[in-house]
Structure I
Amino acid sequence: MKKQSESHLQSRLVKASSYSRRRFLAVTTTLGATVAASPIDLWAGEARELGAPLRPYGERSPFERASRVSLRPGPLSGTGSTETPLQDLYGIVTPSSLHYERHHSGVPTINPDKHEVLIHGLVERPLVFTMAELKRLPSVSRIHFLECSGNSASEYQGEPGINPQQTAGLLSCSEWTGVLLSTLLREVGVKPNARWILAEGADASRNARSIPLGKAMDDVLIAYGQNGEAVRPEQGYPVRLVVPGWEGNINVKWLQRLHLIDQPAMTRDEAADYTDLLTNGKSWQFSFVMEAKSIVTRPAGGQHLAGPGLYEITGLAWSGRARVAAVEVSTDAGRNWRRVELQQPNLKNAVVRFRLPWNWDGNEAVIGSRCIDETGYVQPTHAEIIASRGKHARFHYNGIKWWRLQTSGELTNA
């Protein structure tokens, strides 16, 4: 069946290519004859005015409209979140200007020349680092996703988002540049009884989270760069934590203090919030890892297909526990699954783009994807999540998302 399908696709592409070549030759032959008969200005109808001047900082075309949206603004100005337009993105790197936002007390204005990061507590040599001193240390650049643990929360309650942005837009992926936290910890000398680190931000809420020392010594990054330039103010300028694969709130922005302690600090955001309420009335606490997840971004809700024919099914997959091993796509609501191509690079703790050429026959289809990571974990269905956790939880939803393609070409939630 697979060979027949590929043969049919190749035949369609060959026919389309042949037609395109014949049309090109016909047009160029006619054009050549016209030019030979009487010289003409081929661009007579085009504008001759000079284009825009040079710019000190690049801007996108005025014809592009992709933007973040805020569906759930907070009670105060500057609080709440905005979501990334996943359906409008290409590749795996999110433009810095479209990276999702989540703020507890707005975006502070911080002068990098006056900003410092204090490391103290259970250390041999408490130290304060200026931004200039941080940038003198050995740096690394790594591509990692960030995902708010509340991403897709409305799916729990059966109120699915109408498009990829409103479904899973609290996800973004950037190239982060900075200093490994382990480098700084070696500078200060960690005492034997240290087990955790309290990371605190310089925003008005002093957002703070506890991080196990083992994770801090592994791959945590103190980042001052994002996608080749300084971290944006709403992403933590001038410096932030990047904790690969872990829930967004623990990636503390506007980092100002690291306190080494012997137990978790039990801050508000790890005691009263960012816990997962279960059906038995108990809660998961310190459920840091963002499990394997994926979403089809095209064709998807809010979009329209012009008619039957060849289309590319594409989307994003990610896992905070291990590298993505495979992605499978179904166009019949999960009755059959097909393993699809993963576009390189496929990096640990980064999103990977998947692709599948698909010939739509014009009949109704239900399209979805599931991610499988290298631990063997398979992205669950909505029903499996509800059976395990109930409907009271708000965080760490990673169920399969389905889009219904109608015969009219319209796409909606399934």
Structure II
Amino acid sequence: MIGLLNRARWLLSGNILFAFSQWTMLIFFSRMSNHEQLGYYSYALAVTAPIFLLSNLQLRPLFIADFNTENLFNFSQYFSLRLITVVLACFLSLFFIRWDGQLVISIFILVIAIKALEAISDIIYAFYNAKKQTYFISKSLSFKSVLVIILSFLTLYLTNNIFYSLLATLLAYMFILTSIDLKQNTDLLKDINFLDSNFKEIFFTGLPLGISVMLISLQTNIPRYFLESHINIDSVGIYTILYYFLVIGGIIINSICQYLSPYFSEFYKKNQLEKLKKSIFQASIIALLLGVSGLIVSMLSHSFIIKAIYGDSFIQYSYLLPYIMFAGIFSYLSIVAGYLLTSLRLFKVQVPIFFILVLLTTLYSYVLIPRFGLLGAVYTTILTAVSQLMISSSVVIIKIKDLNKNV
């Protein structure tokens, strides 16, 4: 297990630093703006995330799996398709902007632009991820993270306005994309072809995956929609800053699984079931240990943690943190199962799985949030994480048993 963490260190360090920069922005917003601005920013993320995840079509893990198995399409085809879907996602997101004032509209537009640049960098990372050259990904994410933290803090400190902080973040993303991501991949710009005849096949292969991750994002964000509708916009921001403790752990597990996904695909292709099971076991143990550790720490120090990070104005909500971290145990294990669904090429089954989970989350939210408010949103998070783990892991277990029969 220690060896696995060491081998995945570049992806792990880059992703953790990037997640830390996003968390730092939330901390800055919670301490240097007001609950309403934090709420609008959080709500903008909740609205745009499912749209961009759908448009991304999971091309990154799809390319990794393709590169390490059948090698049907080249990278330029994936890159060109990503550019097309990013433009479509930007236009679609505009229909969901809240027209409650100039600041709110500006926040939404900046969040859309930031999401677009993230999507472009993500597909470039796929190229290096597939070749197991993860140092480049770490370098890009690290420079981007440091720049975002510095610029976000300075602009927020000088203006106390989220708009200028998000504008600085957008400029940081543009600088890293042009000076690092694209500069070392100038050939990509020469090979762009928006009329490639293979787009249709790639699109329909990735569509079930895109729908699946969109449904996952909806599942995560449905409590925020209910909070905005039934409580107030402030509660969306409060729930988001608490939920981000769970996200940090998810970044770690995602990094491990991003590193392992080429091996999952390779072991599956070659029917090396013992190696596949060993890798699954290692990832699952890390997920379990991380979840349990987070729960124990939050139970012992939740008030201190919230006060130290977010300030006195949020300490009244600190009792919710252990509940959130309890959900993390099941959520982290579900991430492992999710990567296995893709690596084992169980594409089409993911759509009904996550559609069921969205329906369950909507039901949980409808019953619990109007009655219990923020606590109801946390209860919903727990129930959804348990449901996701039970369903997705069952499908993976059935698939592996079938593989055993064919050996």
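Read the figures in this text as sums done on the coordinates, not as results from a lab. Bear in mind that the values here come from a model prediction, so they are computed numbers and not experimental data. Cβ atoms are built from the backbone, for glycine too; each structure is taken alone.
Which of the displayed structures (I, II) returns the greatest value of mean count of other Cβ atoms within 10 Å over residues 84-91 on calculation?
I
Can you tell which of I, II yields 116 when volume of the Cα convex hull per residue in Å³, for residues 300-363 alone is derived from it?
II
Using helix-only ellipticity at 222 nm (-39500 (n - 2.57) for each DSSP H run of 4 or more, over all residues; to 500) as the calculated read-out, with -5000 as its value, let me know the right label among I, II.
I
Identify the structure, out of I, II, from whose coordinates relative contact order in percent (Cα under 8 Å, 6 or more apart) was calculated to give 14.
This figure was derived from I.
Where does the value 5.4 come from, among I, II, when mean projected area of the Cα convex hull in nm², for residues 156-203 alone is the thing being computed?
II
Upon calculation of semi-axes √(5λ) of the Cα gyration tensor in Å, for residues 220-315 alone from the atomic coordinates, which of the structures I, II produces 36, 18, 9?
II
With P(r) over Cα pairs in 10 Å bins from 0, in percent derived from the coordinates and found to be 5, 22, 34, 28, 10, 1, 0, which of I, II does the value describe?
For P(r) over Cα pairs in 10 Å bins from 0, in percent, the value 5, 22, 34, 28, 10, 1, 0 is produced by structure II.
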